[in-house]
Structure 1
Amino acid sequence: MCNAEVLNSTKTKRKDEKFEEYVYVMVSTQNQMVNYIPLKHFQFNKIYNVTVREENIKYFDNERWDKNLQEVLKEESVDVDIVNDRNIIPFSQQEVSDISTIKNRLEKFINDNSDKKIFWNMTGGQRPFILAISQLLEENSRKNDVVCYLEGNHNQMVLLKNGKKLEGIVEDYSLDDLTIEVALKLMGFEVKITKTSHRNLVEDKNIDKNEMEFYLRFLGKFLKLEKKELRKNLIMLNKKKDEERNKIDQDQIKISIKKMEEVKDLNQDKLDKELNQHNAFGYILEKLVGYKILDVAKEKIADITFGEKINFWDKKYKVDEHHIDEFDILLLTKNGKFMVFECKTGGMRGDVAKSTKYSTYAISGVYGLPILITPLLKDELSNIDNLDDSYSNIKSAVKAAKRASLDVWGLDEIKEKLGKYIEL
C-alpha cells in the first residue's frame, strides 16, 4: 500500500483544503496519539520531528516515545523519512530551556524549507518549543503555514493560517479506523493475545447475537428488580465459604437463582452455563456492562474488548512474558482516548483502585478515564451508607474508588454517563 493510500485510509470526511504539499512538523510527546491523528487525516509526504536527544535523561525518554510512533508507521507501511530517524530536529535538554537556541535552529529549518509550506502541530511537547514556534511564525511572516492544535476536552482540531481559524476542514478529529492495538503501541504497550482476550466487539462480524440478546434481557430484568433477591443471591454466589462460616452452598444458590421468577423466561441452558463460570457474578457483570455499551454506542466507538491483557511493547522493558495489567473492559473512542471499566461484584482494595487509575493514565495520558461499575444503581450510590450489610464489600469498593478519583457509575446509567464523553 502506498503512503497516500495508508494515510488516507480513514473514513473521516474532509473539505477541499489539501495538505499533501505541506511539510509536517510535530513535537515529541509521550502521548503520540496527538501526532498520529493529523497523519491519519492528511497526506503528508515529508515529516519532521522536534525532539530531545541526550544520553542519561533523568525523567523523559523522548527517544522511546519517538520509536513508538516510528514503529507504528512502519507497521502501516508509511514510507516517510521520520521512520528512519532522518528527519529529526534534535535538541539537548539544556537547549530546551533556551528559547533563543530553539528559535535559531528552527529558523535554519524554515530557511532550508523556504519554498515549502509547513504544517506545525503544536499539541505535544514542552512549552519552550511552542513559544519558539509561535514567535518564529510571527517574525518570519509565514502566512501560508498552518498551525494545528488538538483540543482534547471537545475533541476538536483547531487549524490556523495567518492567525485566522480555517473553518470546516476537520473540527471533530475522530477516526473510524483506530484500534486498541495501535493506541496501545503509541504509548509503548501491546496486547497479550490469549484465547479469551482481545476480541474487537465493534468489528467482530461473528459476534454471538444470541449471547448479546441474553445479557441485554438479563440487564433489563436486573434493573427492574424491586426486592433485590436475585442480586443478593448472585453476590452470595461469589463469596467464599469461609466468609459466611462455611454455610454457603453454591450449588443450592444456583438452583435458587434459576427458580426465581425474574429469570424464568431467560434461556435456562445459557443461564446455567454462566452460573457455572468461575467468579460467576463478576463474569456476568462484565458481560452486562460490555454488551450494554455495545448496544448503545457501537457506531460511536472505535474498539471495545473484554479481559484485555497488556505488556510492554519493547522487549527490553519486559520483566517476563506475563502481562503487566488486565482490564475488565477496555474501550477506545474514535478520538484516541481510552475508557477503562473495572467491574466489581465484591470488594476492591485501595491499591487496586490506584493501580487502575495509574494504568489508565499510562495507556492514554491525562484524558484516559478509569471507571468502576458495581451491581448498584444510581440512587443506591447516592445513598450508599443506607445499604444493608450484604453489600458491605461493594460499599468498600465504591469508597476506595472515590478515594482514588475513579468515576463510579450506576449499572442503570451507562448510556447517560457515556453520553457525556461520546456523542450518542
Structure 2
Amino acid sequence: MQTTLSLKYLLTKGQYSFYITLAEKSIFFIVFMYFARSLSVAEYGSITVTFSFANILSSFFDFGFAPYFQREAASRTKTIEEQLNSALGFKILTFILYALLTILYFHSMSSVTSLSLLVIATTIYIFGISGIFSRTLFGFNQYFQSFRALIFSKIIVFIITGILILAKASYDLILFALLGGAIMQTIRLMANLPLNGLHLKLELKTKILMNIIKSSLPIGIGLSFVWIYDKVDVLMIQRMIGSEAVSYYAVAYSLYKIPQVFVGIIMIPFFTEISERYASEGSIGINELYKPSFVILMISILMILVYNCFPNLLLSLAYGKSYSNSGWILGMLSFALPGLLLNNLTGVTLNAIRKERNVMNSTFVALLVNVGLNVLLLPWIGIVGAIAATIIAEYSILCIQIYCINNSQGIRWQKRILPSTMIS
C-alpha cells in the first residue's frame, strides 16, 4: 500500500515543539502587550525597532547552525559532536562583533538606554545558541526531552514576568527576566546533550568549521534574508514615517504571524523525517508534501476569515483600544498568509534535500522585492505600501521554491511504502 507520512504521526512528534514555541511566544506576547499599554506609542515603537534590528542582526550570526544540526542529527552524521563543538566555539567568539554592531546602530537613539539595548541583544543571541541545542535534540527525535528541558525555565520566566507586570515594574526589569530565562533554558538543554552521546567542549577546529559553513551558511543566509524582509519594513517605516506608525503596524503584524506557530507543529518533525529519508535513500516522494499543504491552506483560509471579520476586536483585546484602528492593517496582511505558511513547507523541503542555495536565492529575491517596494511605496501610500510589499514578497518566494522543487532530482514523483507506524 502506497502511503505518506500521516498527519497524526507528525502531530504526535511535533506537539512538544509546539508547546515550547507557544510558551515562548506567549511570554513575549504578554510582555509586548504590557509595553504597548504602559509606554507611549513612540516609546513602544522604539522598543519594537530595537527587537527587530537585534533579531535581524542575530540571524546573520546564527550561520544556519540550528537547522543544519537538526538535519545532521536526523542523518546520524558520525562527526556531529566535533562539528557541534566547533560551531559553538565560533558562535561564542562572534558575540563581541554582534554586540558592537548593535550598539553602533543605535548610538543616536536616546529613547532606548544602552543597558536595555545590550540586554535585548544578549537575550536574542543566547536564544540563538539555545535554538542550536534544541534543534539538535529534535533531529535525534528527542522532542519530549527537549520539551522537558525547556518547560521549567519557561514557567519560571512566565511567573517572574507576570509578577513584574502586576507590580508595574520598569521595562528594564522585565528585559532582565527575559535574559535570565534565555540563560536558564540554554543550560538545561546543554545538560541533555550528553544523553544523546554529545559532550560539549569549548574548542574551534577551523577545518571542521569550514566544512560546516559550506552547507550551513546558505541556510543561515536564507534565514537572514527572511528575517530582513520580515523586519525591514518596521525599520523603514520608522525612518520614513515615524515611531508611532511603527507601533500601529507592529501590533497588526504580530497577530498576522501567529498562525506560523501552528504550522511549526508539523514542519519541525517533517524536517527531521524527510532529512533522514533523503540521507538514506537519496530522494523523497512528492506525495509526502500533499497532506501538509492541505492543512496549511485550511489554516490560511480560516485565519483570513477571522482576521477580516474581527480585526478591531482582536487588536483591542490584545493591545488596548488605542490600537483598534490598526484592524485594517491586519485584514490586509492576512492575504499574505497562504504564501507565508506554504513557504515554510517548500523551504523545509529544499533544505532537507540539501538544496539550501535554492532557498537562499529565493529569499534574496524576496528581500529585493520587499525593500524595493517599500522604498517606492512608503513615501507614496504609507503603510499600505509596506503591506503590499509583504504580500508580494511572500508569494514571490513561494513561486520560486515551487519551481525549484519541481525541477529537483531530489524529489521522487512516485509514491513510496512506509512502515506501518507511519501509515495514515
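For structures 1, 2, which has the highest computed value of mean count of other Cβ atoms within 10 Å over residues 131-138? All intermediate terms of the calculation are to be shown ahead of the outcome.
Values: 1: 17.2; 2: 25.0.
Across 1, 2, mean count of other Cβ atoms within 10 Å over residues 131-138 peaks for 2.
Can you say which of 1, 2 returns 19.4 when mean projected area of the Cα convex hull in nm² is computed?
Working: 1: 23.4; 2: 19.4.
Value 19.4 for mean projected area of the Cα convex hull in nm² corresponds to 2 out of 1, 2.
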Tell me which structure, out of 1, 2, gives 0.50 once FRET efficiency 1/(1 + (r/R0)^6) of positions 235 and 363 (r between Cβ atoms, R0 = 30 Å, to 0.05) is calculated. 1
For relative contact order in percent (Cα under 8 Å, 6 or more apart), which structure out of 1, 2 has the highest calculated value? 2
With helix-only ellipticity at 222 nm (-39500 (n - 2.57) for each DSSP H run of 4 or more, over all residues; to 500) derived as -11500, matching label from 1, 2: 1
If distance in nm of label points 7 Å out along Cα→Cβ at positions 27 and 299 is computed and equals 3.9, the structure in 1, 2: 1
Out of 1, 2, choose the structure whose coordinates give distance in nm of label points 7 Å out along Cα→Cβ at positions 67 and 187 equal to 2.0 when calculated. 1
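Using mean count of other Cβ atoms within 10 Å over residues 291-298 for the comparison, can you identify which of 1, 2 gives the largest number? Present the calculation step by step, with values, prior to reporting the outcome.
Working: 1: 18.8; 2: 16.2.
Once mean count of other Cβ atoms within 10 Å over residues 291-298 is tallied for 1, 2, the winner is 1.
Values quoted throughout were computed directly from the atomic coordinates according to the rules given, and no laboratory measurement underlies them. Please read these numbers as outputs of a predicted model, since none were measured by experiment. Cβ atoms are built from the backbone, for glycine too; each structure is taken alone.
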